[in-house]
Structure P
Amino acid sequence: CVPKKAMWLAADLADASRFARAYGFDSAAAPHLDWARFVKLRDEYIERIHGSYRGRFSELDIELVEGKGRLLAADGDRHRVAVGDREFSARHVLVATGARPSRLDAPGGDLGMVSDDVFALRECPRHIAIVGGGYIAVEFAGVFRALGARV
């Protein structure tokens, strides 16, 4: 996930600057992340990557069709696919489903955040509790700790 990778990079830079003194670097102050600027730069980076993908698809004469789709049938060596109210037939079809995070199904679960909510934060939290032991939860715990949050 590109937004999370950008957050990891910021976290790595914060960690590196904190440990720099131990390796002989003279640093007067602890680094401070300008969260609003970081979010702006992260979003611009994501848009550049998406633009790069779209450009590459165009160069390769690949049509990107976004929406809810379903496989209809195979007609010989061709496959039929419906996306929204459009129907397509092709010899090769790539279905890239993506994923959506699921909210905690427990009392108070609506008070928590999923990864999409984390990417929309307008400031780095000072304290955050991470619920879950999957790799995404562990990665976010590491990112927020490196960025100065108490996890």
Structure Q
Amino acid sequence: KSVVHADGVAQLPDENVAEAVQRLPGISVERDQGEGRFVSVRGLGPDLNSVTINGTLVPSPESERRAVALDVLPSELVQSLSVIKTLTPDMDANSLGGTVDVKSLSAFDHKGLFYTGSTEASYDKNTHQTSPKFSGAASNRFSLGD
């Protein structure tokens, strides 16, 4: 099992979960328009791996594939990323390569006020269009009068 925590993800300029998880051993990424999209584990294609978010299996949004696109999950909203390359008895037998488990941030992970965010933009000079991208999270824990 290989794990990268939020501290490790925050130190590098990864735009999404696929690019953050590629830093673990045995992981490669299929790119679409220069951005990481699908994850391969141990050389097996993305269709032969499974993805879970907080332990819940994520189905593929595409009817022709089993692969789950991880480019839609911003890396700022991740508590930890785990890649399990060998199935254990408590896991479903639905992946030959491995399982990518994404643990999302929780409001209870931090004491008091916490916020994080990022803003990005890209410009396509062929179509003269700008594509903005925003992501963020905020939480605050209050005392109930002790």
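Laboratory data are not the source of any read-out in this text; all were calculated from the coordinates shown. The structure displayed is predicted, hence computed values, not measured ones. Cβ atoms are built from the backbone, for glycine too; each structure is taken alone.
Here FRET efficiency 1/(1 + (r/R0)^6) of positions 5 and 125 (r between Cβ atoms, R0 = 35 Å, to 0.05) was derived from just one of the structures P, Q, and that gives 0.95; the source is P. Out of P, Q, which structure matches 0.10 when FRET efficiency 1/(1 + (r/R0)^6) of positions 85 and 109 (r between Cβ atoms, R0 = 25 Å, to 0.05) is calculated? Considering all the candidates, the number was obtained from P. From P, Q, which structure was Rg/Rh (Cα atoms, Kirkwood Rh), for residues 61-132 alone = 1.10 calculated on? Traced to structure Q.
For the read-out P(r) over Cα pairs in 10 Å bins from 0, in percent, a value of 9, 27, 26, 21, 13, 4, 1 was computed from one structure; give its label from P, Q. Label of the originating structure: P.
Taking 0.7 as the value of distance in nm of label points 7 Å out along Cα→Cβ at positions 13 and 45 derived from one of the structures shown (P, Q), identify that structure. Attributed to the structure labelled P. Tell me which structure, out of P, Q, gives 0.20 once FRET efficiency 1/(1 + (r/R0)^6) of positions 37 and 77 (r between Cβ atoms, R0 = 41 Å, to 0.05) is calculated. Answer for the origin of the read-out: P.
For the read-out P(r) over Cα pairs in 10 Å bins from 0, in percent, for residues 21-92 alone, a value of 15, 22, 23, 15, 11, 8, 5 was computed from one structure; give its label from P, Q. Attributed to the structure labelled P.
If distance in nm of label points 7 Å out along Cα→Cβ at positions 101 and 117 computes to 0.8, which of P, Q did it come from? Checking each candidate, the match is P.
Looking across P, Q, the calculation of helix-only ellipticity at 222 nm (-39500 (n - 2.57) for each DSSP H run of 4 or more, over all residues; to 500) that yields -1500 traces back to Q.
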